[in-house]
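*Asks:* Listed below are the structures to be examined.
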Structure I
Amino acid sequence: MLQALLGGDVEAQGDEALWAAIIIELGLGRRTGRNVIGTFSQIKPGTRWWLVGATSAVAVIVVLSFYSVIAGWSIIYMIGSAAGIFAGQTAGGLAVTFERLSAHPVLPVMAAALFVALTASVVASGVARGIERIATILMPGMFALLVVLLIRSLLLEGALGGVAWFFVPQLDAITLDTALAAVGQVFFSF
């Protein structure tokens with residue numbers, strides 16, 4: 001059905017088709033003032049257009065189920081870091097900690113549920129009182145956290161050597177194989 005909406009082979013149209021579909025879906029939702037299933041069922045009542053909306057809703061649920069687990073882990077790690085649980089652990093010790101965490105039967109589920117509850121409370125508050133308000137807090141907070149991490153990483157022992165390795169080109173390391181690998185990456189980028 002998406003092919004009929006966009007007119008042709010969706011894969012052949014690339015990213016432009018994806019952006020067109022997103023813009024169409026957002027524009028239709030704004031125009032009709034309905035949820036995604038109601039929006040597509042209003043396109044032509046009595047037909048199966050609602051399936052396009054249902055497919056979008058299912059995709060959102062699948063993506064949320066994946067990201068809620070990762071966000072739950074992030075919550076656990078933030079609390080653990082603030083409590084100093086990870087201080088002084090080696091890379092091997094952190095790997096064991098992650099294995100224990102991912103094998104725990106309750107903790108990841110509770111953390112993911114907490115994330116979903118927090119997300120639902122923000123979304124239920126609406127655009128202005130929920131999403132925009134939390135974005136005005138979290139976006140500057142994320143920028144401040146990046147600045148703190150930048151400063152902290154530059155103060156670590158050997159940091160300037162790492163910066164030099166990252167920014168100073170090593171032209172003698174470029175070979176024919178490197179050039180061919182770069183050309184291959186270009187072809188896979190389009």
Structure II
Amino acid sequence: MRDVRDAEDADRDMLAGMFSRAFADDPCMTWLYPERNARSVSAVNSFRFLFDQNVTGIRLTTTGCEATSLWQFFAHGDRPAQTEKTPADISRTAALTHALAMHKPLGEFWYLHVTACEPAHQGAGWGAAVIRAGLARTARKSIYLETANIANLPFYRAMGFHVSEEWDVADGGPHFWSMTRPAT
């Protein structure tokens with residue numbers, strides 16, 4: 001069993017580095033930041049921003065920061081927090097922001113905004129542990145996530161999610177799968 005706890009502000013930088021490594025080859029991140037070194041720095045900064053913006057949501061991590069998940073509650077009309085970008089990234093970021101807004105569900109839902117696992121620990125249950133802990137806290141409402149990585153679909157299906165929509169980001173952006181899990 002993997003121990004999960006609330007992530008603290010002191011965990012932020014360690015988790016940001018892990019997020020950067022976990023998303024190094026993610027289709028969305030590679031599209032936003034085609035150059036690997038810029039992607040690494042931008043991923044760290046993006047996660048720091050998301051972590052800081054998520055103070056009213058749920059921030060989970062395993063004891064040694066092997067995995068993390070960030071959850072936010074939204075009601076119709078709310079928009080997920082957006083990451084800060086440099087001017088060169090504005091066009092792609094705008095396309096991604098618009099696509100995310102157009103495909104989010106209506107009504108109240110929990111948004112599984114980020115899940116990341118240290119690459120050396122992937123497949124060992126760390127990511128599943130932070131998701132299960134989040135599910136235990138959010139199960140009374142439906143849950144929504146999106147992924148641009150087809151390899152993630154079986155993992156999320158095993159957690160009770162199903163694909164509700166497939167879509168592409170404009171301007172040659174990545175393909176996404178929206179996934180939902182009904183309230184229990």
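Rule-based calculations on the coordinates, nothing more; no lab input. A quick note: this is a predicted structure, and the numbers were derived from the prediction, not measured. Cβ atoms are built from the backbone, for glycine too; each structure is taken alone.
*Asks:* Can you rank I, II by distance in nm of label points 7 Å out along Cα→Cβ at positions 118 and 150 and just name the one with the largest value?
*Replies:* Details: I: 2.5; II: 3.1.
Of structures I, II, the maximum of distance in nm of label points 7 Å out along Cα→Cβ at positions 118 and 150 occurs in II.
*Asks:* Between structures I, II, where is Cα Rg over 2.2 N^0.38 Å highest?
*Replies:* Details: I: 1.45; II: 0.96.
Ranking I, II on Cα Rg over 2.2 N^0.38 Å, first place is I.
*Asks:* If relative contact order in percent (Cα under 8 Å, 6 or more apart) is computed to be 23, which of I, II is the source? Could the numbers behind the result be given before it?
*Replies:* On the way: I: 11; II: 23.
So the calculation was done on II.
*Asks:* From which structure (I, II) was helix-only ellipticity at 222 nm (-39500 (n - 2.57) for each DSSP H run of 4 or more, over all residues; to 500) calculated, if the value obtained is -11500? Write out the running numbers ahead of the final one.
*Replies:* Details: I: -25000; II: -11500.
It must be structure II, since only it matches.
*Asks:* Give the label, chosen from I, II, of the structure having the highest value of Kirkwood radius over Cα pairs in Å, for residues 30-141 alone. Don't skip to the answer; put the middle values down first.
*Replies:* Numbers: I: 17.1; II: 15.4.
The structure with the largest value is I.
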